[in-house]
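Multiple structures are listed underneath, in C-alpha cells.
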Structure 1
Amino acid sequence: MSTFFPKEAPPRAHLYMNHYSFNSPKQLHTRCITTHPFNHRIQVFLPTELSPAIQTALTEKLLNETSTYYHASVPLSLLLTSNFMQYIRNGMIALSIQGGIDTHDVVCLDGKGKLILNLTKDSYEQLGLSGKPSTFHPDRQRYVVEIELNTPAMIPGKPGFERIKWCFENTLITPFSMLFASVDPQGVSLPIEFPESVGATAKTFNVQATPLSNIVIPDATPIRTVGKNDLRWRRLVSDLYEWVGLASLQSDRITFGDNIDPFLCVYSSPSYPILEQQQDPTPSSGCLLEISGFIPSQSIVRILDALRSLLDSAASQKTSALDWANMT
C-alpha cells in the first residue's frame, strides 16, 4: 500500500527474543498482538506434511467464526450516524484502501473509538478541523487529524459533534473505499449493516495451503532445553527465526542437498540442529498456511489459540510429527 521511494533510508529493524509460557497470567502474547488493531497477512508453518482432509479440517478450525469483513465506498458522514457510532463503541475497525499511503488521503478507525485522518495539504485545508503536521512526511506537507469518537461529547447536539458532522457533510464529502470489520472480545465476527447506497460486500479471509517437500527442518528441542540467558539459546533462536523466514519465502536454501554455486548466491544459511536420533540431515516435509485479508487483532488471538489447541491435541495423542509450529 505504501509508495516506494528509492532514496529513502530503510527503516530500523529490531529482533526481540523472549522465553515465555502461554499459560502465564501476564498474557504478554495477547498484549503484543493487540498493539496493532489489524493485519493483512498471517503465515503458519507446520513441520509435517498434511493430507487434503487434514488441511481442510485445520483451515476450518483456525478460521471458525473469525473470517468476515466488509468492503464499501462510504462518505465519512456515515460514521457519525447512530448505528455506526454504536459499532465504533463496540470496537469496529476500518481502513481506507484507495491510492498510496504517501500520496492520498488515508482514513483509519483503530478499534478504540479513535478516527485518524492522514490528509494531503489541500484536503486538510478544505476539511476545516484542527490537526498537526505528519511526523513521517515533513517535506510532503501532510497533516494528521485525530478525533476521539468515544468521548461523552460525541453525541448529536453537542457543539464538537455538530462541527465534525458539518465538515464531513460539506467539505470532505468524497466517498472513501474502505474495509470494515467488527469482532467481539473473543474474536468472533459481528455483522455490520450498511445502507444499500454504499454497495457493501461481505468478504472472507483468503487461505492458501502450500506443501513444502524435500526440505531440512531444524530440531526445536534445544531451544526448550537451553537456558534463555545462554548465548547458545540466542543463537539457536536467531537461526530458527532466519529459517522460518526462508520457509515463508519458500526458498531453495532450505531444500535437502542444496549446494548453490557461491558465484550465483553469496548467502549462506545458518547451520541448524538436527534431531538427536539422526546422524545427518534427512529430507522432510512441511506445510505453509497463509491467511490474508482484513484481520482484526482479536481474530489473530483466536487463530493462535486454535493453533495451540491443535498442538496440545497432537501432544496428548503423542503425535511426534507435529511437535511445534510457527505463526508470523
Structure 2
Amino acid sequence: MASSSLKVIAVVGATGNQGSSRARTFRSLPGRHVRAVARYLSSQKAGELRVLGAELVRADLSDIASQVLAFGNSHAIFLNTDFWETYRSVGTGSGLTPLACSRAAYEKEVFYGKNAAIAAACVLSLERLVYSSLASIKAASNGKHSRSYHPESMAAIVSYIEAEEPALAKKMSIVIPAGYSTNPMFRPTLDPKSGQYIVVTALDRGCKMPILDPSEAMRPFVRALIEDEEPGTKLLAYNEDSFLSFEEIVQAWTDMTGKKVQIVRMNPKDLHEQLNLPWELLDAINFVNEHGYDYVLAREGIIQPRQLSNPPKTKSYKVWWKRKPMEALLG
C-alpha cells in the first residue's frame, strides 16, 4: 500500500511496452508511488516491476469494477491499450477476413477504453489522466482513408471521454507516440538469392515520419505531461533529430553495418494484392503519403517536444542503432 504522503500513479497495461517503461520511470520519482495495473501478474515484466518496488494490482479492461478498485486513491493514471494484441487475438482461428478483424478489434478496444474512462471518472483524488492515443485519419482525410482501425479506436475513446465524461476530460492530456524504432518495416533483410539486403516500403520518396524508442524515449514525455504541463495538452512524442525520410532511416542502418541496401518501392495496392499486407497497415501509409505528419499536427493542435515547459532529452534513431550489437542489426 502507498504511504498517505505519496501520490499514486496508476499505470494501465504495466507489463506492455509502453506501460512497463512508464512504470519504471515513475518509480524513480520522489513523492510518487507506482501502481502497476495489469491483467496478468505472473509475467517476467510483472516480476521485474515488483522487484523495483512497484505495487502490482490485477484488473481487467473488460471489468469496470476491477478497474475502479485498481485506480482507488490515484492522483494520476497513464492509460494505454494494445490494439495489435486485440487484433491478433480476435483473428486467431476466427476465420475472419483481415478487414473484419480490424473492425472486431476496433469494437473491443473502444469497449476497453470506455470502461477505463468510466472507472477513472469515479476516482475523486484524480488530478491527471494521460492517454496514449492517435489522431483519426478518417476524419483528417474526410473519410477517404477509413480502413485503418487502429487510430480510429483511440480517437473514438478520446471523443467518448470529451462527450460523456466532461469532468474527466478536463484532467486529460494526450501523448501520441511516433513510429517505433523497433518497427520491422524499417529493417532490411537479406535476400538469400542475390546476397543483397533489401527493404520493401510503400512510403513515397522523401516522405518523413517521426521516430522514437518505445522502451525508453516515451518515459520523459509522459512524465512531463503529468508533472509539468496543464491538462489538455496534446503531444507528439519523438526525438526531434529523428524526423526522417525512409531513405534516412535505411541510411542509419547502413552507417552502422556497412551493408548497402536496395530500397524496393511498391504501391500499397500491390503490397495488399501480392504480399497480402492488410489495409489496417496500408491505409495509414496512404494517408501519410498524401498528407504527411505536419498536416495532422496543425489540424489537431498537437505540440512538439520543443514546445514543452521542460523539453526532455532523448536519444536519436541513429544513437538507438549504435547501442545494438551487430548480430541484432543484421538479424
Structure 3
Amino acid sequence: MKAFAAKGNKISTLSAIETERPHLNAHDLLINVEAVSVNPVDTKVRQSLSALTEPVILGYDGYGTVVERGSKAHLFAIGDKVFWAGDVTRSGSNAEFQAVDERIVGFAPKKISKAKAVAMPLTSLTAYELLFEKLAIDPTGADKNKTLLIINGAGGVGSVATQLAKKIAKLHVIASASTPEAIAWVKKMGADEVVNHHGSLVDDVRHLGHHHVDYILILNAVNQHIAAVTELIAQQGKIANIIEPAQALNLDPLAHKSASFSFEWMFTKAVSQTPDIESQHHILNQIAQWLDSGKITSTMTQNLGTLTEKNLQNAHEMLENGHTIGKIVLITDEK
C-alpha cells in the first residue's frame, strides 16, 4: 500500500513509501483512509526521530471506510464510515490503510463533509476528557454559568473545548487569544469574554469582574502561566493541563484552596489499554451526533487538498510556524 512516512526529524524527510498492509489485532479494524488532519503531536513525534530509525507513518486523525475486522471486533460492520484519532505507538493515518482498535473509533458524522469531520477526533476526545472527566463538569448543564478560563482558546483543542463548555455545559467561558484573527475565532466558537495570554492574565481576568474562576484549562505554555493559574483558581476549583512541563511546577498555592490539578493525554487509554478504553468510542459517537445536529461545528479552517508529499510537508511547516487557528486537513486521492 501507499503511505507517507517520516525518515528523520526534518520536514523534508516526509515522503511517499510502499509498505505492507498492517496486521490486524483481535480488536482492530482495517480502515481505508479517505481524509486526515494534522496535530502538534505529528510534528513532535517527527522531531524525535533520527535518520537511523525506521520510517514512521504519522497521522493522528482519520476518516474512512471499514474494510476488514479483527477476530473480536464487533462494534462496526464492513462498509461503515468512521473517524478516529488512533494510538501514537502504532502506525498512523497517513496511509492508504490503517489498523485501529475499534474501541477508539466512532461512527463518522453523516451531515458534514469528510474534510470537516476529520478535523475533529483528536481535539474532541481531548476536550471532552478535559471537561467532563478531568474537571468533572456536568455535560447536562447542571454547572450552568460557572466560570471556565481556557488558555489558548484558538488552537485545535481550545476551539472544541470552548464549544463544548458553552454550547453543551452552558458555562461562562473566558478564552485567551492574542491576535485579532484569534480573538474573532474564539468569539465565533462561543467564548463570552476574551483575554490576552501575552499580557497579565490575573489583571485581565479580574478587570472583567472575575476575582476567581471555577475551572481552568491550560492548553499551552504551562510553566509560563502556572503562577497566574494558581492565583486565579477558586477555592475547591479544578485545573486541567495538556502540556508537558519544561520544569517542575509550583503547585503549593493550591494546597490551602483544596484545588485540584490534572494532566490529560488523549492517548493514555489506547496506549495503556485502560479498562475504560471503549469510552473513546462512545465519546466520538456523541461528538458525531452533536456535529450532525449543529450543536457544535467543525473546527476545520484549512483544507490543503490531496494528501501528497508537498501538501503534508506544508501542513507540518504551518504547524511548526505557530499561530495556527483551528485545524488543517488533507484528503486522500479522490476515488
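Brief remarks on what is shown
- Which of 1, 2, 3 yields 20.3 [Kirkwood radius over Cα pairs in Å, calculated]: 3
- Relative contact order in percent (Cα under 8 Å, 6 or more apart) - highest-scoring structure of 1, 2, 3: 1
All of the numbers you see were taken from the coordinates with simple rules; none came from a lab. Predicted model, so just to flag it, every value in this text is computed and none were measured.
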